[in-house]
Structure 1
Amino acid sequence: MFYGSVVWDPWLIVAQIVCLQCLYYLTLGVFLTMLVGNRVPRMSLEYFFDFATVTTSTVTGWCVIASFLFSSLAGAAYMLSLIERSKKCLDFSATVYITHLFICIVYGGWPSSITWWVLNGTGIAVMALLGEHLCRKRELQEIPITRYRSNV
């Protein structure tokens, strides 16, 4: 893909946002199932969207925190394949976490836990910075040019 001619495609942007959000929640579900699923009698959306489950006072709360951090690491890897541009990583990371904030507000009210805010601030920073690093690393790779010589 050549990046010289910038074409504004809103459908592509919306599709990237939806894909990134879905992959983020899918990954979060996998990590929550692995880390929290064996500690609680029943998994529910509470662990995704309720700020009260993000706590440092229980082992289950630490497992929820670890799940969110691992999901932000995976989100950075997803941005490498979905977004492909380092200058767009902050925008897409912020969109994922702002959407998550709105869903949390609808689900359980305004998050009043400082731990929830620190976790999500750390998550957005990890996703954006690592995503930028990975995308920039790919952008700076040499373009392979194969030369064919004819041995006469």
Structure 2
Amino acid sequence: MARTHGYAVTVRWTGDEGSGTSDYRSYSRAHDVVAEGKPVLAGSADPAFRGDRARWNPEELLVAALAQCHMLSYLALCARHGVVVTGYSDAAEGTMVESATFGGNFTEVVLHPRVRVAEEAMRHKAAALHHEASETCFIANSVDFPVHHHPVVEVG
């Protein structure tokens, strides 16, 4: 039987600078992303769309969600297959193309996971498990663009 999970967040715009959205330049894109019991996430638009570069934008959060999901799927698979991971980082990158009608879409996300495993004998399996992690990631399974991964596995 399939299990269903729910997720609730509140996005609250905080960018009214006195005249609301009376014109495109009259308001800040600042907003807060709130979930019960968690720190507030300061959000904005991408700076290309008059956003604040010091705040997270939705495009960065999408790339981050894909990188997080891949990592968490990968670590679970490693634990199940006896691969001891002692370090993990990912310098993920996403590409979005803007259309002439102000819309746009992501064309791809490329993950660059750098994994450290405990023993040389684990290196091959550690590299191979990235493919399965990609197939089991809930977020990657929910997007309509390719999510590539180019892992590096180190020992030590």
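For which of 1, 2 does mean count of other Cβ atoms within 10 Å over residues 111-118, calculated from the coordinates, equal 19.4?
Structure 2 accounts for this read-out.
Could you tell me which structure in 1, 2 was used to calculate helix-only ellipticity at 222 nm (-39500 (n - 2.57) for each DSSP H run of 4 or more, over all residues; to 500) as -22500? Only structure 1 yields this read-out. Which one of 1, 2 has distance in nm of label points 7 Å out along Cα→Cβ at positions 47 and 71, as calculated from the coordinates, equal to 2.3? It was calculated from structure 2.
Could you tell me which structure in 1, 2 was used to calculate mean count of other Cβ atoms within 10 Å over residues 55-62 as 12.8? Of the structures listed, the value fits 1. Sorting 1, 2 by Rg/Rh (Cα atoms, Kirkwood Rh) from high to low puts 1 first, with the largest value. Here FRET efficiency 1/(1 + (r/R0)^6) of positions 63 and 143 (r between Cβ atoms, R0 = 30 Å, to 0.05) is compared for structures 1, 2. The highest value is that of 2. Structures 1, 2 were shown, and distance in nm of label points 7 Å out along Cα→Cβ at positions 23 and 103 at 1.6 was computed from 1.
Taking relative contact order in percent (Cα under 8 Å, 6 or more apart) from the coordinates of each of 1, 2, which one would give 28? So the calculation was done on 1.
When FRET efficiency 1/(1 + (r/R0)^6) of positions 15 and 95 (r between Cβ atoms, R0 = 25 Å, to 0.05) is calculated for each of structures 1, 2, structure 1 comes out greatest.
Where a number appears in this text, it was derived from the coordinates with a stated rule and is not lab data. Quick caveat: nothing in here was measured; it's all calculated off a predicted structure. Cβ atoms are built from the backbone, for glycine too; each structure is taken alone.
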